[in-house]
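Have a look at these structures, which come just after this line.
FYI, it's all coordinate maths here, none of it is from the lab. Quantities reported herein were computed from a predicted structural model and do not represent experimental measurements.
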Structure I
Amino acid sequence: MNWQARIEINPKVLCGKPVVKGTRLAVEFLLGLIAGGMAEGEILDAYPGLAREDLQACIAYAAFLLSTEHIYPVPA
């Protein structure tokens, strides 16, 4: 999934939060809906401007961010 084709970060839109291109729907918001148990079909019905690929791009973006995270152990 090429999330870059569907997710944008623009300082003029939602203070630079990642959003689905052409919308003001933040990736964070949409992932929250998914995490809260809302079905894909329900989300697409509630936000008709979205496509299934937009939701997939949100998940791919989150996976990308987690894959670049570095954990450094600290002594207890």
Structure II
Amino acid sequence: MLKGGTIITGIQNSEVGVLLRNQHAGGAELKVPLEARVPDRFLLYVPVDGIAYRCEVRWRRNDRVGVQFTGTEPKPKMHYG
């Protein structure tokens, strides 16, 4: 199942729209735009789940990024989705 999500980098409220693939309790594979700059650590807000996951990048391949979830937070106030 694919889910939409948003990477929130915290740099001037910068956001990148992504698709989550292969999500599990410990992490997920993200499909990101090729031109996107994804930091090593970021907050991933998933509207369907209603929470944000703190993420650390574990691998990168073309338009795919594998992340490990290191915790969760409530819906970010700066995101209206």
Structure III
Amino acid sequence: MELPGVGGKVADCIMLFSLKKFDVFPVDVWVRRVMNELYIKEEDETKVSKEALQILAKEKYKDLAGLAQQYLFYMRRSS
């Protein structure tokens, strides 16, 4: 994340897709929305922290959180 433009989500995506680290859970607006809709139910989804989502994903999806993230992302974007 020391490179310009590389933040937490990009670093997580690199680990997930390039390094096959299936336990990482990249969070963007779409993943935040679907996780909030399915599990958290906060009226204002922007109040849900990335850290809370990653903890929940680890509890729910264990070492396959990254794969679950892809299905959640696809589901939310295609509906």
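One of I, II, III was used to compute P(r) over Cα pairs in 10 Å bins from 0, in percent, and the result was 19, 61, 20, 0. Which label is that? Spell out each step's value before the answer.
On the way: I: 18, 47, 23, 8, 3; II: 19, 61, 20, 0; III: 19, 52, 26, 2.
Comparing all candidates, it corresponds to II.
If helix-only ellipticity at 222 nm (-39500 (n - 2.57) for each DSSP H run of 4 or more, over all residues; to 500) computes to 0, which of I, II, III did it come from? The partial results should precede the final answer.
Details: I: -12500; II: 0; III: -16500.
Only one of I, II, III returns 0 for helix-only ellipticity at 222 nm (-39500 (n - 2.57) for each DSSP H run of 4 or more, over all residues; to 500), namely II.
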